[in-house]
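What follows draws every value from the coordinates through simple rules; no lab data is involved. Computed from a prediction, not measured in an experiment: that's the story for all the values here. Cβ atoms are built from the backbone, for glycine too; each structure is taken alone.
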Structure P
Amino acid sequence: MAGLAVRGPALVGRSWSAPYFTLIDEPGRWCAVEVAVTPDELGSATAEGERWGSWERGLTPPGQISLPDPVWAELGAADRLYYRAHSSAAADAWVDHQWTVADDSREEAPSFRVSNAWSSGVDSRPQGEFEAALEAAAAHADFPGISAGAHLSALVCLHRFSPKRPMDASQLEWLVLLASESTPPGEVQMLVQRLDYASRSLIASRRHTDAGELTPALGLTAGRFMTLLVGPDASLWPREERGPFLILRNNSPAPEEEGGTCVIIPATGRCVYCAKTVWHGAAEAAMPG
């Protein structure tokens, strides 16, 4: 029989749903998860506001444990969180206490990255779909390099290749854009991924490094980027400003017109994604180099 184990996320949006952990243990055991802003604070009795143990609400059978929203609001301010699992033979006391990472090995505790995150969707798709796409993007081989930077920011955007209804999953794809600043500042690192809508498997990706810093897109003009965009009327498309990202989108063009989705990082002057929306639904998308 397998012993105690815990699975957690790799990447979570700071303002999105609180993360959850899956605890696995033998039948009859009682479990808890411990989360802290540094590995050294795992097991610390003095790390108030920087550590939480689910045993505060009581031990539970193996299964899923989520961070309570008030705890997530506090711990989620950190850029990275570390965690480990505990289990006991009794429901109301530590009997035969076991853990996934011992106190003298706390530096080996698993962790996940917390980012600023924004979404841009089609109609009213469930927020959980955007969160799952963000988690899938963290599986990319280049994610560790991007996540090591400062001010990690994420955009999860759902593009629609055809405005016809009812929507067909084959006419949708995810764009996930991850960006961070170098340390010391001066460069912006970007990882752009196109993911299949249903399976969230990788279609294509591109990585960029540009001079600059991540600054809010609010108030910046997109006029100088128009030559990079699809569609002759792209400058008239509805505009969405999401943190450092600018989205120009028209996913509901008339039958005789073309629309699309374009994503720009105004601070660096780079257009990272262009995709068309047309009635016949032919998938055309590009990640400009």
Structure Q
Amino acid sequence: MNLIILGPQGSGKGTQAKLLAAKLKIKHISTGNLLRQAAKEETPKGQLIKSLLSKGTLIPFETTLEVLEPVLKTATQGFILDGMPRDLRQAEHLEWFLGQIKQSIDRVVYITLSKKSSYTRLLKRAQTEGRADDTIEAIEKRLEIYHNQTLPVIEFFKKQGNLIEVDGEPDIDTIHQNILSKLVSTKSHSTSVHYPPSGEQKTKSVIGFLEQAVREKHGEMVDKSLLNKEISLLYTKFEDGLISTFIAKVPTSNKPELNKLINQSADPHIILDFLMGSIRNFEQKITQYLIDFKQDYIKQSQS
């Protein structure tokens, strides 16, 4: 699973990113950490980054890419990206770059927080952690940049339909549980919204795809009650078959957790959620499975 986590400075997105990475067993990629590490290097680029960070100025996009893209290429088992994109240009480039390496973003977690709370938390962090980039001037500058340039990115992902919003005011554990809850909910939904890319509209649901299959079997004027009954039966069969097929493909290291989950819950959505986080390119494999499922159904109807 590939995630992006967004939110104003002080929203705790770095902390939540670490918690999610540990929970979902994916790589935490923090552009802030990558840049701060680069700033320690005694190179012209390192000194430039150090200077810009201390002023709270947005790092040039090209410089960020130099440190980020190599890391993204190695995150083959999923990642959570923390600190980027910060403007629309970055969002669009990130989408393009991930496409080039056969990756995509599954969900964008947006932690909301008031400007007052952001400012208060950042000042407290400056006192306790002593970060060089947490001066009052730098804080004010970063919050201004965020509201002017990063908020449009939220709208960008919201229009794509993969944004989930979580209140950043409660305590760390509450925020973490709220994020997980919404991820489970939206990923269960996403399991039924991916469609084969060839000749089909990607935003249609699995239900819609199965409806199409039923109409091919019984005709466009099929009785509505028969249509709904057949779709319900097909969906259950599709979901059960999907789970039984891919359980065998779960990495050995994840098998104990999977077995524990199966013993605790028979909810197929929860099991599918686990499979999605454990198997590489699982959503693409769902698409192929759905195509094969439909073809088998049509063949049976013709025999």
Relative contact order in percent (Cα under 8 Å, 6 or more apart) - structure with the largest value, from P, Q: Q
With Kirkwood radius over Cα pairs in Å derived as 21.4, matching label from P, Q: Q
Structure (P, Q) behind the derived value -20500 of helix-only ellipticity at 222 nm (-39500 (n - 2.57) for each DSSP H run of 4 or more, over all residues; to 500): Q
Mean count of other Cβ atoms within 10 Å over residues 31-38 - structure with the largest value, from P, Q: P
